[in-house]
Each structure stands twice: as structure tokens, then as C-alpha cells.
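These are the structures, in C-alpha cells.
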Structure 1
């Protein structure tokens, strides 16, 4: 821990690079940095993404819909290289003014419907195809409870714990302790819930599981931040059971490969334009 006390200025200004893994794309303003149109394929649904946990959610959702027989869920998945600033192109910003992946354009409507934020995309697709979201009010509410829990909780896991534990330019005791405590509390929330039911919203797999698994399921499986031992993830036995069951779903395995550009070569499908691309 640094011994120098930091005194915030009266008015903050970005006078020095922030450092760390994502320093080259951090900036205090929104809007595009360059002009570039987004590509468009032959399908109604156009996904612009990268296989981060948030990006994986939508690819898995689309693959699950296809597995259920919804042919209208066929899609083109285009790679957005966030490390190179693709998300700041004029075309991408037009779809998502927040410049975050994933983003979706649905050309089955005129004009095309833009959908951004991963939870919003999951809800939009569930409503569009009438799948993976219960219609009974109580069951629907429980599913949305867990969907929005993930949207609110994951920034503490990713931008909090993940950043300071894995990506920050120096290890700082206070933020690591603070966000480790919160990450473990969240795992305990999930473990207690999954001790009561097979899936997060009850007996049936839903968009709640699709939203939460790429973050917390992959965390307890040792595939996120190399932090499994540090967080003692084996102690969350119900989360472990749930995470492994979902990992065996063929649609999840396919969705994990979409827009992926790292790891084993067989796991990488940078762009997906038909089911054959995942063969």
C-alpha cells in the first residue's frame, strides 16, 4: 500500500494517463472518435460484440433460441475490438451512445430497432421470441429480479474486484479488500438462492441464468481473473453445481466461441454468420 496520501483536486481533470490494462480506451467524454459504418450481414439480427462476459450473454441467448427452433433468431455476429477502440466508431455510437459492447440491430422492423445494454438485449429477445422468460406475473418478476441483480452487481465484480485485483497498474490493499469482500458477499447471495432452486428464477432455465453465468459461473469455474483460489470459490457448492450444469449446455458452448479472439484456436470464432461457422 502506498504511504503517500492522495488529496483530490478541487476540480478533477485528466492530466495524466490512468494506467492499467484499459488505459488506452479510458476517456472522460462520450461520442465517436472516428467515422466508420458498421457492417451488415444477411440476417435480421446483427450483433456487434466481443466475447467478454457481457458479450457472451447475447451470443448464448441467440444460440439457445436457435436450439429451441426459433429460426428468426439467426444472426450475424461482428467483432468489435474494444482494445482498438472500435466501440468509438460513428456507426457503433449510433447504435449504443454509451460505447459498450454488446449492441444489437434488429432489421425486422423499419427503421431498424437498436438495442443496447446486455440485460436489455436479453429481455428484448425473450419478449420477441416468447422464450426463456416466464409469462406468469410472479415467475416473470422473479426472473427479472435476478436479471437486474446481475446488471447492478457485476460492476462491483468487474470494474471493482476484477480491475483492482487483475488489471490495475499496482496492487492496492484497500480496494482489493473492499471489492473482494463484496464479490464474496455476492457469491454467498447466489449460493443461498441456488440451495433453494435448480436455477436462479426457479425450476426452469431462463435469461436470469444466461445473464449471471458468464460472470459468476465462469468465476467459480476458474475462468475469470485467475481468482478462483483467492476467492475460495470451491466453498460455494451450490453455485458450483449450477455453473457446471450450465457449462454443459451445447448452446452455451457455442455462444462462448462467438466473437472470441483469444485462447485455444478451436475456441475462437471471431465472426459468426451461420451455424456452419461453429461446426
Structure 2
């Protein structure tokens, strides 16, 4: 497994593969890998001849009061996990390597950047879309794999790729969960014992939503049922419950008459957890 710390190095590595006619998949991460990330890597291996994983804690997607400084990092462990999965190369740039000095260009998808998580975290999705565009330009993959847990991010990146005619396929991967249903996240390690026990209420509320959706409930009643489950988390603060069109993320009202995505954000202390599930009425 080759470790590339410069743009020039990873570009030359990928060019050599492509000269041999090999396809390339990329799995962008911020490191501190868990089984969810490794699932993305395995799917990339199925799709492409060569796989590049990227590890970069991107400062431009963190707000001034967010957890950039305390975001968990363990480079040696991450590299060992990726090598065990058969990754061909890892791109590990520094902030200076990624952004240089005096950079003033951003990529933004306005309609999706300012809603939902974007409203809670102003500027977050501009940072995401910019760094993902840079990674695509640097690695030039044929495929890029993203998890469905970050559903808004996945939707935004799909639209960005479509709108800007980027020559690659975005491949989604279902949310990977712990045995009790909690969506895997690098931030889960920062939950204390009680918070960790109560965090499972996110997935339980989604299961309740999926059960109720079959009977075509009013959106308002579905919202209330989800919140009633989340209210059991005495250490959690519900930041948002959103029920949106599964394709466009447009707001829904009235009875549920099409597939919808339920998007949750709950803060436990300094840790913001998100989760999602697509639910649909019975035929």
C-alpha cells in the first residue's frame, strides 16, 4: 500500500494505473476509521481495479465552535486497517498541501447547503463540496463511495457531480450500525456511558417511523411519534427532526404518499449525532 502525502505523488500513482487501463475508486474519509468506513472500502474494491482512500480532517467544514481540535485521530491505526483491506494507496495531505496560501475559491450547492444540517452548521456544506471537488480533481477517480448516513451530504455531492459534469459515478453505501442499532461514527467514542446507552434511541425512533410509514400517516403525526421516542434521551438535545422527499429533500406535508427520508440530529454534550432512514408507504 502506497502512502502519498502530496498531490503530485497521488496523481502520478493514479496516472500509472490508468495507463494500464485500470479503473480507480476513491473513499474520502476524515480518518479514525471504523467498520462503516471499511464497508465503503470493500464496496470500492468490488467496483474498481484500484482503490485510493483519503484521510483529511478538513478545517473548512468545521464552524468556530465545533470540534476540529478534538476530532479523533489515529494515523497508524487507520493505515493498518486500510492495508488489511487491500487498499492500493492512501492520500494523507496536510492542510497546507490541500489549500496552500491565499486560496479563495469555493464550490457550493446553494439549494442544499443552507437547509437541514446546513442551517445548523452554516458554511459546513460549502467546506464539504469544496474539499470533495478538490479530492476528485486530484485523484481523478472513476467511482467515489459515500455512506448514506450522511444523507444530505450524499444528495449534495450527487447533484454537484451532475451539475458540474464531473466524469465519475457516486456509489452510495447503506448505513453501518453497531449491534444495538447505533449508526457507526468516529464521534461515538466521545460519548459517556449514559449518553452511549441513550444514543440508540435515534435508531429506535427511525424503526418506529418505518413501521408507521406503511399506513400513510400525516407527516405531522410521524414527526410527533419520532420525537416521542427521542424524548426518552435525558442526556440528549434534539436539534432537528426532518421528513423530506427521499430524492430532492423537499419538505413534505399532508399524508405520506411517497418515499421519504427521516433525518435526525441529536446533541449529546459536545457530540452531535446524525442518523437517517428512508421510509415509504405500503403499496
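Computed from the coordinates by the stated procedures, all read-outs in this text should not be read as laboratory data. Please read all numbers here as calculations on a predicted model, not as lab measurements. Cβ atoms are built from the backbone, for glycine too; each structure is taken alone.
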Value 48, 28, 15, calculated as Cα extents along the principal axes in Å, for residues 124-203 alone, assigned to which of 1, 2: 1
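Out of 1, 2, which structure matches 17.6 when mean count of other Cβ atoms within 10 Å over residues 148-155 is calculated? Present the calculation step by step, with values, prior to reporting the outcome.
Details: 1: 17.6; 2: 20.9.
The read-out comes from structure 1.
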At a computed 17 (relative contact order in percent (Cα under 8 Å, 6 or more apart)), which of 1, 2: 2
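Using FRET efficiency 1/(1 + (r/R0)^6) of positions 92 and 140 (r between Cβ atoms, R0 = 30 Å, to 0.05), single out the structure from 1, 2 with the greatest value.
Working: 1: 0.45; 2: 0.95.
When FRET efficiency 1/(1 + (r/R0)^6) of positions 92 and 140 (r between Cβ atoms, R0 = 30 Å, to 0.05) is computed for each of 1, 2, structure 2 gives the biggest number.
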For Rg and Dmax of the Cα atoms in Å computed as 19.4, 60, the structure of 1, 2 it came from: 1
Structure responsible for 1.0, with distance in nm of label points 7 Å out along Cα→Cβ at positions 132 and 164 calculated and labels 1, 2 on offer: 2
For distance in nm of label points 7 Å out along Cα→Cβ at positions 12 and 260 computed as 5.5, the structure of 1, 2 it came from: 2
